[in-house]
Structure I
Amino acid sequence: MVELEGQVALVTGAARGIGRSIAERLARGATVVCSDVIDSAETVTAIVSAGGSAEGMLSDVSDGAAAAAAISAVHERHGRLDILVNNAGITRDGLLIRLKAEDWRLVLGINLDGAFNLTQPAARIMIKQRSGRIVNIASVVELMGNAGQANYAASKAGLIGFTKALARELGPRNITVNAVAPGYIRTPMTEGLSEAQRAALLSSVAIPRLGEPADVAEAVAFLCSPGASYITGVVLNVSGGLYM
């Protein structure tokens with residue numbers, strides 16, 4: 001993506017799955033910092049092998065001080081931060097009556113608090129630049145609900161509210177804030193589906209297949225492109241018609 005040449009992007013949860021695909025897609029033009037709590041060396045190697053520019057970073061988004069330090073390190077090294085993709089997320093599923101309080105807090109701490117922890121210091125940099133793109137990875141679950149995922153749905157619903165509030169707050173500084181809401185994507189998170197669950201799922205989508213991480217990455221890349229400069233506060237569903 002030539003339009004992103006010279007820009008610097010930070011993608012969280014970039015070691016695998018959707019985050020890796022997003023990092024690889026943005027690296028077609030931008031320099032990408034691949035952040036995760038596990039080693040993202042494979043993502044970095046794939047990007048560099050394809051002729052892109054990337055570096056890895058170990059960081060826990062749920063740790064406010066660590067997140068702020070990560071943003072500061074990117075800015076000090078590159079002198080700017082143009083794109084932030086808040087992708088890091090986890091699930092700890094369970095029916096509400098059996099849901100452990102620690103699993104509620106853990107999911108909210110990573111999926112929602114993590115976005116706040118990174119976006120606040122990143123926004124300060126982007127405000128001074130008077131430009132920036134923030135993309136939050138949500139889920140169709142926060143729009144349609146799903147039994148056994150009260151914690152996950154709540155965290156992603158909070159992320160949508162966060163997105164819309166910041167879109168209004170940061171728009172005057174030429175910063176767009178959008179969300180991408182994937183449906184069921186072929187990742188390690190969905191590998192545990194049984195054949196019966198998979199069949200039931202495919203019967204409920206308009207496009208009868210699981211999504212691929214690249215489908216989400218393309219949506220993110222568009223929202224980061226100059227062509228999306230007048231789009232903000234939007235939730236872009238990438239669900240094959242699971243949610244309409």
Structure II
Amino acid sequence: MCGRYASSKSADELIEYFEATRDGELNELAPSWNIAPTAQVYAILGTAKLLTSARWGLVPSWAKGLDFAAKTINARVETVAEKPSFRSAFKSRRALIPADGYYEWYTAAGPISRKQPFYICARDRAPLAMAGLYEWWRPTDGGSPVLTVTILTREATPQVAQVHHRMPIILPRSSWDMWLSGEQTGNELISASAKAPELDLFPVSSSVNSSRENRSSLIEPVPPELDQVLW
């Protein structure tokens with residue numbers, strides 16, 4: 001899965017890197033090294049590649065409230081085309097979610113559950129393009145619509161599986177337009193992600209466990225805090 005990630009690039013940097021266009025009403029976001037569910041995040045929408053901000057946790061139009069998002073920060077690619085929460089967005093509302101990298105927790109074996117956070121990012125430290133979906137949710141009281149997003153996940157590659165069995169779908173530049181146009185099926189998306197940039201993964205401080213912690217040092221390598229972590 002993907003439950004925390006970092007995104008420190010400015011809107012202008014993302015527009016240049018992704019060759020995106022700026023939403024005229026974009027509220028620029030502060031750099032964050034510990035983005036948690038329901039936070040505002042950058043998203044690139046549709047074939048126009050519109051850079052905007054959205055609430056992390058997809059809320060379908062039929063949901064009664066925004067608290068629905070707690071269950072939909074991620075969408076499994078294996079079932080996304082059938083799940084009621086995602087199937088409509090999968091057909092026609094696709095996005096890229098830019099990230100510097102993301103966090104995952106290695107769980108140590110033993111009678112007491114202990115976890116070591118890892119940071120996973122591109123080996124060249126370029127932004128990652130995570131496959132996503134978006135949906136507008138409109139409150140019944142006539143309030144303003146809310147743009148929401150989710151991140152698609154897949155079974156982890158052998159490298160990432162050392163830490164966790166799931167991972168976000170990371171797309172190479174050559175697949176961005178095809179994904180955003182709605183042309184790729186779930187299986188095609190997995191195949192495309194096989195050409196994604198090479199990744200680095202390394203232990204980081206357990207300070208990231210608290211969503212209140214937010215500083216650039218969270219993504220710096222540290223010695224592992226668990227004896228079972230061997231790399």
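Every number here is computed from the coordinates shown, using simple stated rules; none is lab data. What you see is a predicted model; the values in this text were computed from it and never measured. Cβ atoms are built from the backbone, for glycine too; each structure is taken alone.
Computing helix-only ellipticity at 222 nm (-39500 (n - 2.57) for each DSSP H run of 4 or more, over all residues; to 500) gives -13500 for which of I, II?
Working: I: -13500; II: -3000.
Traced to structure I.
6.1 is what came out when distance in nm of label points 7 Å out along Cα→Cβ at positions 142 and 158 was calculated for one structure; which of I, II is it? Working shown, then result.
Values: I: 1.0; II: 6.1.
It was calculated from structure II.
Going by FRET efficiency 1/(1 + (r/R0)^6) of positions 22 and 62 (r between Cβ atoms, R0 = 25 Å, to 0.05), which of structures I, II comes out largest? Kindly include the intermediate steps, with their values, before the conclusion.
Numbers: I: 0.80; II: 0.25.
Structure I comes out on top.
With distance in nm of label points 7 Å out along Cα→Cβ at positions 38 and 214 as the yardstick, tell me which of I, II scores highest.
Details: I: 2.3; II: 1.4.
Once distance in nm of label points 7 Å out along Cα→Cβ at positions 38 and 214 is tallied for I, II, the winner is I.
Computing distance in nm of label points 7 Å out along Cα→Cβ at positions 150 and 174 gives 2.9 for which of I, II? List each step's numbers first, then the result.
Values: I: 4.6; II: 2.9.
Clearly, the read-out refers to II.
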